[in-house]
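These are the structures in question, set out in turn.
Just so it is clear, none of the values below were taken in a lab; they were calculated from the coordinates. In this text the structure is predicted, and so the values were computed from the model without any measurement. Cβ atoms are built from the backbone, for glycine too; each structure is taken alone.
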Structure 1
Amino acid sequence: MLTTQNRMAIGAGFDNPHARGMLIAAGGVLVLSFDALLIRLADSSAWNVLFWRGWFVCLSTMLLGICLRHRQQWPDSPVLWAIAIATGVAYGINASLFVFSISHTSAANTVVILASSPLFAALFSRIFLGEKVKRRTLVSIIVSIAGVLVVFAGSGGGGGHWQGDLAALVLAIGMGAMFTLLRRLPSLPRLPLIALSGAVAGLISWPLAEPLSLPAESYGWLALMGLVQIPLATMLIWTAPKYLPSAEVSLFMLIETVLGPIWVWLVLGETTSVYTLVGGAAILGAIGGNTWIALSQNRRRYG
C-alpha cells in the first residue's frame, strides 16, 4: 500500500519535464499495445489493415488538425518544412516496412531486430544532440533486449529471409532516427505529420490490398484502430521526445512486446507461453526500474 509520503514523492516527481515525458510515453505505448488485439479482431490481411488504418488515421488527424489549426506551430522556414514532410513520409514508410518484414521473415526475427531501436536512438542522440546516455538507461536497454530475445526464443526458427530481416533493421534505424529528430525539433506540428504518414501508408498498401472484400464487422475494428487508437498513441509517443531523451522513448516502445500478447490472451484466449512471461517480466522490470530511479532522482532534485 502506498503511504501518503510515497504518494507525495510520486506526485512531486511528475512535476518536472523528464517524469512528465515518462508518463506520456508510457500512456502512448499502453494505447498502442492494443494494436495486436484489434488486428486479430479485424481478421484481415496485413495489407488491408495497413490500407484502412492509414486512411482512417489520415482522416481523423486531418480533421482534428483543421479544428486546431490556430493552435498548431508551423515550420517557419523551407528547411523545416522539408524536414516536417520527410518525417511524415518516413513514418508512413516505417509502417509499411513492418508489414513487409512480417511478410518476408518470421515474426520473431522482426520483433527481435526492432528491439535494437533504443540503441540506435542512443547512438544518434549522442552523435547529433550531444546527449549522454545515462548508465541506468543503457542497462535497461540491454536487459530489455535480452527480455525480447527470451519472449521469442520459443517461437521457432521460422526460416527467416534476409529481405525481411533487412527491412526490420532499416525500420529499427528509422525509429531511432525519428525519435532523435522529434527530440531535436520539438516544434514540428504533430497532427499534420501523422495525417501525412497515414496517407503514405495507405498509398503504399493500395496495390496489395483488397479493401472492399472484408466482412462488415472488420470495418468497425479498423475504424476504431485508425480513428482513435493509432492517432492517440502516435500523438502521445511523438510528444514524449519533447521531454525525454529519444533512447528512453524507444525503450518504452518495448512494453508493447509484453502487453500485446497479454491483451490477445485475455480477450481471445490465445496461449501465452512461459517465455513470454519470463521475458516480459525482464522487460517490465528493466523499464520499471529505470523509471523508478529517475523519479527518485527527480524527487531529490526538485524537492
Structure 2
Amino acid sequence: MGEENRLQRWRERISTELDTVMGFWTRHSEDKEYGGFFTCLGRDGAVYDQLKYIWLQGRQVWMYCRLYRKVPRFHREELLNSAIAGGEFLIAHARPSSDSLKCAFVVTRDGKAVKIQRTIFSECFYVMAMDELWRTTHKEKYKREARKMMDQIVHWVRVDSSGLGRPELPGAEPVNSMAVPMMLLNLVDQLCEDDEEAAMKYSELGSWSVEKILQHLQLEWSMKLWWPHTEALIAFLLGYMETKDPRLLGDFQKVYDYVFSKFSDPEHGEWFGYLTQEGKVALTIKGGPFKGCFHVPRCLYMCEEILTKLIEDKGAKTQ
C-alpha cells in the first residue's frame, strides 16, 4: 500500500498543477478579437508582445483539444471553442502565400507574416493541431489539412528540400539534425492513433525516424530548461510502467521534487522556463517565442494519465 499511496499523492498534486497551469493560459493567452493565442506573457500573465508564433499556436490548439478529448474535467465548450478559433486562425494566416504550404514562423496579432524559417517545424505543429482538431470535432476539413501538410513535410525531408527556401551550396557538408526525425516520429504517433490506414502509410517513416534519432548524442551546458525536465518526468513513469523497475520511480521522485520546488510558481501559476545551474530563476517570463501552452500541461496530463493506469493496475492486483 505504501507505493500505491505514493502514486496517489503524486497524481493528486499533478492534477492540481495541471488545473493551475491551464487556468493561467485560459485566463491570459486567448485573443478573443482575432483568434489564436498570445504566448509572450510575463510572470503574472501580462502580455508583453502581441506577436504570434506558429509553433506555439499549433501546440496550444493541440493541447486544448487533447485535454477536451481525453480528460473529462476539461470537456468544456469554451475550451473547444478557443481551440477551434485557434485552428481557424492557423488555416487563415499560417501560410503567407496561397501558392505554397510553407508556414510562417511568426505573424502579427491579426495574422500578417513577420518571419519565415527555412525549417519544417511550423508545419509540424500545424499538422498536430489539425489532426487533433479533427479527432475532437470530427470535421473532415481538419483531417485533410493535416494529411496534406504531412505529405508536404515528408517530401521536403526525404525528396526535395528546395521548397523550404534553403539554398543548396555545392561545398556544404550534408547534415542530419536530430530535431527533424524526432518531430516526424511525433507526427507518426499523432496521425496513427486508431487509424490503421495511416499506420500502414507511415510505418516505414516511423522506422526511418528512429534510425536517424539513434545516430545522435547531444550534450548541453549549464542552463536548466523547463522542457527537458517535463520530458524526464514522462520518460521515468513510462519506463516504470513498462518494466516495473523501482529505480525509475526513485528517479521520477528526484525530478518531481526538483520541478515543484524550482520551476513551479505557486503565486501566479504555470512554470518558469529558465533556471541557472544552481536552480535560481534566470527569467521570470512564463511564455515567449518557444515556451507556450504545451510542454508543461502536456507533461502533467500524460503523468496524470500514466499514474491513473498504475494505480488501477495495483488496485486490480489486490482484489
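From 1, 2, which structure was helix-only ellipticity at 222 nm (-39500 (n - 2.57) for each DSSP H run of 4 or more, over all residues; to 500) = -24500 calculated on?
Numbers: 1: -24500; 2: -20000.
Value -24500 for helix-only ellipticity at 222 nm (-39500 (n - 2.57) for each DSSP H run of 4 or more, over all residues; to 500) corresponds to 1 out of 1, 2.
If you rank structures 1, 2 by relative contact order in percent (Cα under 8 Å, 6 or more apart), which sits at the top with the largest value?
Working: 1: 41; 2: 23.
By relative contact order in percent (Cα under 8 Å, 6 or more apart), the leading structure of 1, 2 is 1.
Between 1, 2, which one scores greatest on mean count of other Cβ atoms within 10 Å over residues 80-87? The partial results should precede the final answer.
Numbers: 1: 15.4; 2: 22.4.
Largest one: structure 2.
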